[in-house]
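> Given below, in the form of structure tokens, are the structures.
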Structure I
Amino acid sequence: MTGTALHAARRARELDGLAGRTLDLLVVGGGVTGAGVALDAAARGLDVALVEARDLAFGTSRWSSKLVHGGLRYLATGDLTVARESARERHLLMTRTAPHLVRALPQVAPFVPSLSGAQRVSTRVGFALGDHLRWTAGTPASVLPRPRRVTSEAVLRLAPATARTGLAGGMLGYDGQLVDDARLVVALARTAAGLGASVLTRVRAERVTGDGADLVDGVTGARLAVRARAVVNASGVWAGTVDPSVRLRPSRGTHLVLPAGLLGDPSAALMAALPGSTSRFVFALPQQLGRVVVGLTDEEAPGPVPDVPEPTPGEVAFLLTTISRVLERDLAPDDVLGAFAGLRPLVDTGDGATADLSRKHHVGVSASGVVNVLGGKLTTYRAMAQGAVDAAVAHSGLAAGPCRTASLPLVGAGSVPDGAALAPGALGTWLVARHGTEATRVLADAVQPGARDAVGHGLDLTRAEIEWAVTHEGALDADDVLDRRTRIGLVPADRERVRNVVEELVGGTLARLGS
């Protein structure tokens with residue numbers, strides 16, 4: 001088995017190694033789906049390379065709510081196939097493939113006066129249906145506890161900022177939550193690399209066909225024609241630029257970042273039903289680094305696809321107004337530390353609002369011979385990847401083994417160490433949450449001084465993790481670390497406060513590696 005460490009030297013070596021070689025599979029796109037495809041293909045014994053024009057998780061994959069959904073919303077809209085698939089894939093993530101990155105998240109729906117009778121009934125029914133999905137997927141209640149009615153005192157204990165006047169208890173349910181969506185992508189890419197896949201960031205694919213592409217090295221500017229027996233387009237919202245036959249209708253999902261202390265440092269997500277809706281909610285979700293994320297919207301996003309989507313003032317106001325319906329005090333724009341938006345790569349199926357479009361993914365072979373994998377959800381990346389590799393194998397007659405990813409643990413999975421023994425306070429706890437079994441190595445392999453120290457005051461992130469991002473996770477500069485290997489960049493003020501420190505650590509590590 002090849003090592004799982006991704007770094008600049010390996011990138012350069014493996015990019016040079018593509019010359020004069022015909023791959024079994026070329027994957028275009030380094031988000032969660034592309035990384036999943038590379039892992040699936042490598043695990044079947046195929047010779048595979050993944051190319052990503054920017055960085056791992058640069059696009060939609062890092063802008064999610066970081067929830068591993070069990071499919072309840074899709075059940076409410078009648079999308080039974082997606083609901084069952086979501087519950088099944090959540091089960092695999094939480095019990096087999098990435099239990100170190102996913103935890104059970106309590107979710108509280110408070111029964112406040114603004115919640116109508118119909119909404120209260122639908123909330124109870126919805127939680128019960130969600131529990132049925134859990135049961136049919138085989139997820140034990142020890143992993144995801146069953147929902148139940150709770151008292152007002154319990155609601156306030158879990159979500160202290162909940163409005164007290166007229167509070168009549170609420171419903172408590174559970175779903176899966178990733179410690180970080182971008183970390184899942186990195187774990188997939190590293191696991192694929194450990195099985196022999198070449199994972200190449202800063203490499204743009206041009207003139208993509210069913211038997212290869214022209215590659216451009218974003219670091220040196222060098223060009224290389226690479227041949228492949230099959231090509232998978234997993235470039236998300238940019239899929240149409242890779243294969244012009246693709247038709248997507250992106251929708252924008254916006255989130256706000258707030259200080260956790262403002263909401264009483266909640267231990268559960270707080271749910272606020274949209275006025276007049278019995279199936280859509282805005283969530284206030286506790287996160288790492290002392291933050292709460294409020295989201296999300298579902299707005300049509302026509303036109304050219306931006307590198308980094310921007311929230312609109314209207315979406316910010318909508319989220320603040322909706323979540324304030326269940327809070328003791330209204331939130332204001334000045335409370336917001338940061339905001340981010342992602343574009344959902346929805347398959348264009350015709351008329352209707354994007355909120356009503358199916359989240360079912362699509363796999364198909366275009367006239368040019370490219371296998372396109374489109375749509376879907378972060379939770380169902382593995383099923384999407386399996387379908388894409390199945391299609392590539394069938395279309396190109398590749399000699400491949402069966403899919404193994406339903407039982408293949410990602411790097412870091414297994415019995416995790418005691419965080420308290422590794423670093424003081426929350427530093428050790430979050431170190432383990434982000435790295436699982438590798439947490440001990442993250443500290444042990446660090447060379448620069450102060451490995452166990454926080455990278456900045458109030459940020460539960462060690463200096464060793466910055467170094468590890470460069471030596472093992474493929475980060476090539478400070479932006480990769482600030483915005484994707486860690487999530488410091490979600491709060492612009494935090495980003496600027498520690499930027500010099502991160503640049504120094506990254507620069508020193510790259511110099512030591514000779515990059």
Structure II
Amino acid sequence: MSDHTTPAQDVTRLTATEMADRLAAGTLTSVELTQAHLDRIARLNPTLNAFLLVDADGALATAREVDAARAQGEQLPRLAGVPVAVKDIACTQGLTTTAGSRMLEHFVPPYDATIVTRVRDARMPILGKTNMDEFAMGSSTEHSAFGPTRNPWDLDRIPGGSGGGSSAAVAAYLAPLAIGSDTGGSIRQPAAVTGTVGAKPTYGAVSRYGVIALASSLDQIGPCARTVIDAALLHAVIAGHDPMDSTSIDAPVPDVVAAAEAASASGADLTGLRVGVVTEISGSGTAAFQPGVLARFEEALDQLRDLGAEIVEVSCPHFGYAMAAYYLILPSEASSNLARYDAMRYGLRETPEDSPSAEQVMGASRDAGFGEEVKRRIILGTYALSSGYYDAYYGQAQKVRTLIARDFEAAFEQVDVLVSPTAPTTAFKIGDKTQDPMAMYLNDIATIPANLAGVPGMSVPSGLADEDGLPAGLQLLAPAMQDQRLYAVGAALEARLRQKQGGYVIEQAPEIEVTA
């Protein structure tokens with residue numbers, strides 16, 4: 001969408017790319033841009049609950065510094081002055097970092113996560129910390145200890161999870177960009193149900209240093225945005241080797257920005273590209289997949305064909321076991337990572353009466369500090385790792401994980417990228433699935449395999465489902481360290497759908513009614 005279609009007074013409606021261009025041209029200041037977003041947050045966040053913390057003073061201080069540096073002719077990074085929101089799972093020096101849990105309600109980190117340091121180095125004002133499922137355990141942001149986030153498309157519905165705060169903030173124009181984390185789909189699934197773009201980079205491509213761990217072999221940080229190019233710009237800021245993270249890949253960052261910009265140009269051509277439809281997660285003939293979601297998926301495939309891509313079916317036979325393996329590996333690693341919250345060093349401490357022992361203090365603190373979903377997964381993980389069950393459960397799940405990685409390797413010998421619907425349904429209503437954990441877990445059926453194998457994935461909007469008029473998403477998957485393929489294909493498809501529909505793939509969420 002070009003600048004002229006955006007009201008001059010409403011700079012929050014610009015893309016991050018347009019914001020950066022206007023800042024560089026001197027027709028907009030970072031203070032003006034940042035204040036516009038802060039004003040919108042002040043008006044709408046009480047309704048949406050997308051932000052847990054807003055750092056107006058810090059954001060405006062950075063904005064003033066950027067404006068002064070630009071006035072003096074200093075060469076600045078491309079996104080300098082463009083505001084960003086950060087999921088509350090990343091440590092921010094001097095700012096409360098809760099991971100959506102009462103356990104860390106008053107935790108103020110003494111250091112920044114690497115991704116936060118890189119955002120600061122890029123001179124981007126940090127608007128605040130976004131809401132999330134507690135310790136990133138969930139698919140709806142209903143498991144936050146601080147209340148659910150609401151989807152700006154329908155305030156009675158979820159914005160996805162665990163990063164629903166970031167997706168809702170971007171979809172509602174509270175922030176042009178946001179950082180999320182993806183352990184089993186927590187960037188991609190929220191993007192799908194809010195009509196935004198979300199990318200999970202290759203495992204190890206973005207540092208996890210200073211990010212509160214859920215499952216260390218699955219967690220990955222990535223960008224949330226309203227366009228593929230915007231996501232690429234933020235990806236380029238946060239990616240790269242970090243000696244503080246032992247799993248960080250020591251290799252050049254793929255040029256995702258160049259790939260997205262080239263592909264989004266008029267007349268993008270995907271001739272020669274082979275696109276694989278994964279039969280096990282394509283939804284065809286599966287009752288769990290909403291008809292409207294499948295209809296938008298088929299239309300996206302038609303657009304890829306029109307761009308010159310060849311569509312072929314690909315079988316990944318072990319993907320059917322991905323969810324079972326994931327829900328053994330993730331709880332096992334979570335139970336280990338969350339063992340550090342012992343009420344002795346930091347975090348919540350509840351002290352029972354009558355000279356309690358250390359064990360009683362620990363038990364009371366964990367009971368008060370952890371929510372029901374976190375307790376459920378800790379118990380499951382501890383059981384899977386216990387003597388006599390480790391090999392039968394955790395060990396077997398790791399073997400399945402290897403088979404899934406081999407499925408990806410075999411598939412990418414036949415095709416360049418894989419596609420599927422991102423999520424089986426559009427956003428469901430708040431409260432519909434909180435009493436049925438299995439129904440909640442099924443929302444990640446298409447996204448989980450990428451985390452098990454460590455390959456990159458992206459969700460791009462594919463349109464609105466006929467049944468409810470809510471957003472659906474197309475998932476793109478590529479081989480490890482080939483993230484630029486996602487951005488190239490995603491940007492080409494996005495440009496094609498915009499050309500066809502005369503604007504954004506999904507123009508915008510309806511304006512939100514502010515409650516008293």
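FYI, it's all coordinate maths here, none of it is from the lab. Keep in mind it's a predicted model, so treat the numbers as computed, not measured. Cβ atoms are built from the backbone, for glycine too; each structure is taken alone.
> I have 3.4 for distance in nm of label points 7 Å out along Cα→Cβ at positions 159 and 383, calculated from one of the structures I, II. Which structure is it?
II
> Something else now. Say we calculate relative contact order in percent (Cα under 8 Å, 6 or more apart) for every structure; which of I, II gives the highest result?
The maximum falls on structure I.
> Comparing I, II, where is FRET efficiency 1/(1 + (r/R0)^6) of positions 215 and 319 (r between Cβ atoms, R0 = 25 Å, to 0.05) highest? Kindly include the intermediate steps, with their values, before the conclusion.
Details: I: 0.05; II: 0.85.
Result for FRET efficiency 1/(1 + (r/R0)^6) of positions 215 and 319 (r between Cβ atoms, R0 = 25 Å, to 0.05) over I, II: largest is II.
> Once distance in nm of label points 7 Å out along Cα→Cβ at positions 119 and 223 is calculated for every structure in I, II, which label goes with the largest value?
Going through I, II one by one, distance in nm of label points 7 Å out along Cα→Cβ at positions 119 and 223 peaks for structure I.
> Looking at structures I, II, which one was helix-only ellipticity at 222 nm (-39500 (n - 2.57) for each DSSP H run of 4 or more, over all residues; to 500) calculated from, given that it came out as -9500?
Of the options listed, only I reproduces it.
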